Structures are given as structure tokens and as C-alpha cells.
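Some structures are shown below for you to check.
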Structure P
């Protein structure tokens, strides 16, 4: 089926899915754009309900199954796209659903707790690093940005499909961590110890907060360990995704060294 009208009802619905969290939640669908992101989602076991492509824009051939494929003209694909230079591939997927009870943990779990992170780019970068460091899960507590925001998916390069990612309340997350004997590490400039001096080989959850406000009092008060990152210049903190990456890879270093 080919769509050439910008006013096509399905195209209008796809644009709303892309833009509106409420529409995504109502339909249980997410919009994924990009050849690499679609490929990784499929490698993680997801099959698109609808595959969208524009032969005028697509330079690579996609070989993943889909319930249906829609062919769009260049103008129509550009309407659904949020990229400056779309590659001609997108898809609609059923939103993955995870629960704390269903998480399968390694023998020494490594968890990321992203508390009230408000920028899609930061959350996406945290997810990308969490996957690279083989974290067991990312718990998005008290979220200010939707995990399935297309910009989160893009910034994660599709890693949001590779690492179990849950939106969960802080109280519920804390109870779950305590029940699994996972220590909570809070990253904060006010800490006395550097992150490199802490044993990160044991089960640990790394809690990071917003760049402007830092971690909430709830997580600071419930942290078992507080660490800081050396700041040798004039600024007193790093981008939250960079800080998360440093601590995650210190854990990787300790566990593989």
C-alpha cells in the first residue's frame, strides 16, 4: 500500500503517536525511526506491527518481518519523521512491558536508577551506556520524560530495547532493591569518597539525578554509599549521562580486571 497524501488519517495518527505520550500509552504503541534502531529492536525480539518506508529516501534494504508495510512518498515520510535527514525507515511497535517481578538478574546485579531525568538525550545516552556495560536493568524513577519518546529511542541508538527499562515509583524501586540485597550508590558532588575507591563488584544500583537539582532527598537519605567524581576545573558537576558512564565503567573495570 502506498500513501501519497499528507492528510491521510493514518499519517496523522502516526504523527500524533510520535509527538504525544498520552496517545502512545492509549494505543500501547511506539514510533521507532531509523534503520539501525529498527534492526536492533528486531534483534531484541520485537517485530513491528507496521513497517514504514520511502524508497526515495531509503538507501539500505530492510529484511525484518512485519504485519504490514506501508510505502510513503518522500513528502509523507518527511512529515512523520523527526530527523533532519531521514533514512527512509520507521516502524510502529507494541510497547515492551517489564515488571520488577519479572526481571532476570545476574549473580551480581548492576542496576541504574535514573531519577527525574528530564532530557531525552540524557536518558537515551544513559540507556546506551547501560547496555554497553551490560547492566541488568535501568529503573526510571519519577520520570519527567517518557521512556518511549522517539528522541530517547534515537539517543539510545535503540539500546532501550536491549536493556530492560522500567518506569517505576521510587518507593517501589527501593523496596525491590532492598528485597534483593542490592546496595544503593548515590552520585553526588557533596560526597567525601571518590567513585574509584568503592567496591563495585558487589550487587549495586547506581542512582543519578537531574543536573540542576541532583538526586532527590528520598534517594540521598536511602543511599548506602555516596560517591563523587573528581572535578579539577571550575565547574562542579558533569552531564548526568557522562557521570553515569564513568561509574558504570568503573564497575566494568573492577569486575573484569
Structure Q
């Protein structure tokens, strides 16, 4: 089974974010980066399938030169080889990014393509499903479990209110993986050594016959959330006040 896992490099979660002078994005010069968390779970799912059924895991990453560190991490964890699309992805919206990925995997003959549910930086949650459409393969989203079932697969999808859906799918297929479905592995010392010798095929949008073009989605302004405080007193009996508090927490704060 050949499994391609799309991964993305994003700012580390503990980074101190500052708005860039343009106001359209964050200042990137002093940030540290890591693999997108949902993509890390997609990689883990792919590696577990390879361990059970054999085959090959190929890491696919679109990003600038610094994304090589994220690719090395994927190789150190067990990916067999990688494809690095060396591009500054600021000019690529989800459709353009999906076109890049589709062009890069053309001819690979993958049985299964895995992506994270969404990215931690932009959070569109669209690239994976657009990629499936461009490749003409069936897809499933918010996947919690993957099992090989004869010539196809059976997946468990997370729905609302604690409900799940089990779907039988043919191969090839594309799945977007939910975070937290398994325990992530660490790269071993041996894996880190092997990663240095594993193949990384580097391509660009130009070499793939594509150009960034005009993005369909444009970020006009990025800003930090405003911090506000408000005090509200509930009148009536303790029971009535408690009922009002529960209503506020449920429908306004949305924490219940």
C-alpha cells in the first residue's frame, strides 16, 4: 500500500505572535515552527497502516526552504521518502495549494492520501477535500479510525453530539484525519540517522507547470482579539439566578 501524507509547517503553538507592519499577517522572522498538529496525526495513521499492511509512506509538504525541518521530522518518524514543493505559500489559497499538491503526486499511484483535518494557522479545512476532487477520488472527513477491509477501507467518522459514522470506501481514496485519534510517536535516534539518507524530491510550482495566480481568498487584516470585561448581576431567587447563569454560559459564553 502506497500512502501519501500531506504535512504543513506552521508557527509553534507557544510562539509569541506579533502583527506584521502590513497588518495582513503575523511577523514571521522570529518565530519557531513545527508540524501542523492534525497533520502529525495523519502521519501517525499512515505509519500505523504501513506497519500493519506493508508498503510505503511518502511525506508531501509545500512550503519555503525552512519547511525542510518538518520534512526531516516526518522522515525521522518513519516516512520512507518525501516530496518538497519549495514555494512561499502566502500567495496560494486552498484551491491553488490543492492544485500544487495534486500536480506533485501525479504519477505516484497512491492507494491512500491522508491530510490533517485543518491547519493550525489558517484553519480553512478545505485543502484536503479540494485535493480529493482534483484527483477524482472518494474522500471522507473528520476520520477517527482507518481499517483495511479487503480491497478497500472502512473508516470511522466523528459526527455531532458524540455520534459516529462507519463508511466503507474503495481505494484509492483521500481522508482528512481528526486530531487525537492515537498517541503520537517520537523520532528515535536511529530514525533521525536514517532520515539523513532518505530521498527528498524537490519541485516548484514552475517545474510542475503551475503559477500562483490571483488568490480567491484575500486576508485584509489580522488582529489580536480584544480583551473586554463585563460584570452582570442576576436578580431573583438563587434558583432563578442559577438558571440565568446557565443560560448565559450555554448560549453566550458557549462553555456548556
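Read-outs: derived from the displayed coordinates by stated rules, not from any lab. The shown structure was predicted, so the numbers you read here are calculated from the model rather than taken from an experiment. Cβ atoms are built from the backbone, for glycine too; each structure is taken alone.
Structure values in brief
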{"quantity": "Winner on FRET efficiency 1/(1 + (r/R0)^6) of positions 57 and 129 (r between Cβ atoms, R0 = 30 Å, to 0.05) once structures P, Q are ranked, highest first", "calculated": "Q"}
{"quantity": "At a computed 2.0 (distance in nm of label points 7 Å out along Cα→Cβ at positions 25 and 137), which of P, Q", "calculated": "P"}
{"quantity": "Value 23, calculated as relative contact order in percent (Cα under 8 Å, 6 or more apart), assigned to which of P, Q", "calculated": "Q"}
{"quantity": "Winner on Rg/Rh (Cα atoms, Kirkwood Rh), for residues 9-112 alone once structures P, Q are ranked, highest first", "calculated": "P"}
{"quantity": "Among P, Q, structure where distance in nm of label points 7 Å out along Cα→Cβ at positions 1 and 73 as derived comes to 2.5", "calculated": "Q"}
{"quantity": "Answer label among P, Q for the case where distance in nm of label points 7 Å out along Cα→Cβ at positions 65 and 233, calculated from the coordinates, equals 5.1", "calculated": "P"}
{"quantity": "For P(r) over Cα pairs in 10 Å bins from 0, in percent computed as 7, 30, 31, 19, 11, 3, 0, the structure of P, Q it came from", "calculated": "P"}
